[in-house]
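Listed next: structures, encoded as structure tokens.
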Structure 1
Amino acid sequence: MHKVHVEEAQGRLAELIEEAAEGRDVVIAHGNGTAVRLVPVQPDARPRFGSARGMFRIGDDFDDPLEDFAAYER
């Protein structure tokens, strides 16, 4: 855990944000005994349209009949 006081954090905020984004525990303490923890914000859980483009391919035989079901075909 990396603990810093408010006065020090004011001058090093960008550095402390980077530490928190990398998963390190960063705590900012105030003189009166209160403290806060910097944590990275989780991205929005909704998928973005087109975000998986180019990550997979569908085979040419995707919609061909399956051999296992040949007996059920008319």
Structure 2
Amino acid sequence: MSEFCFPSKRKKIVKALKKLGLSIENGAKHDLAKCVHNGKKTTIPRHKEIKREIVESIASFLLDKDFERQKLLDLLK
């Protein structure tokens, strides 16, 4: 299991992504977090509690974009 395999609140994830410099775009059923450096996007569901699998997916997206592992872990936990 990954160290990012934990549930988290949606507000906390959105706040962390904004702190990391990603822009949040509202969609119909999901929000999109867009990386301003390369334009890549990941989705964020609009549930109050985000499942651990989704948190892990968002973290792996950010780690692929060269964000620092420890800083990311501190922001999402």
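Quick check for you: by distance in nm of label points 7 Å out along Cα→Cβ at positions 16 and 56, which of 1, 2 is greatest?
On the way: 1: 4.3; 2: 1.5.
Result for distance in nm of label points 7 Å out along Cα→Cβ at positions 16 and 56 over 1, 2: largest is 1.
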Q) Hey, relative contact order in percent (Cα under 8 Å, 6 or more apart) derived from one of 1, 2 reads 37; which structure? A) 2
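Please state which of the structures 1, 2 yields 3, 12, 14, 10, 8, 7, 7, 7, 6, 5, 4, 5, 5, 4, 3, 1, 0 when P(r) over Cα pairs in 5 Å bins from 0, in percent is computed from it.
1
FRET efficiency 1/(1 + (r/R0)^6) of positions 48 and 64 (r between Cβ atoms, R0 = 25 Å, to 0.05) computed as 0.40: which structure among 1, 2? Could you put the intermediate results ahead of the total?
Details: 1: 0.20; 2: 0.40.
That value comes from structure 2.
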(Q) Quick check: -12000 is what I get for helix-only ellipticity at 222 nm (-39500 (n - 2.57) for each DSSP H run of 4 or more, over all residues; to 500), calculated from one of 1, 2. Which structure matches? (A) 2
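Read-outs throughout are calculated quantities, based only on the coordinates presented, and are distinct from any laboratory measurement. In this text, all values refer to a predicted model and were calculated from it rather than measured experimentally. Cβ atoms are built from the backbone, for glycine too; each structure is taken alone.
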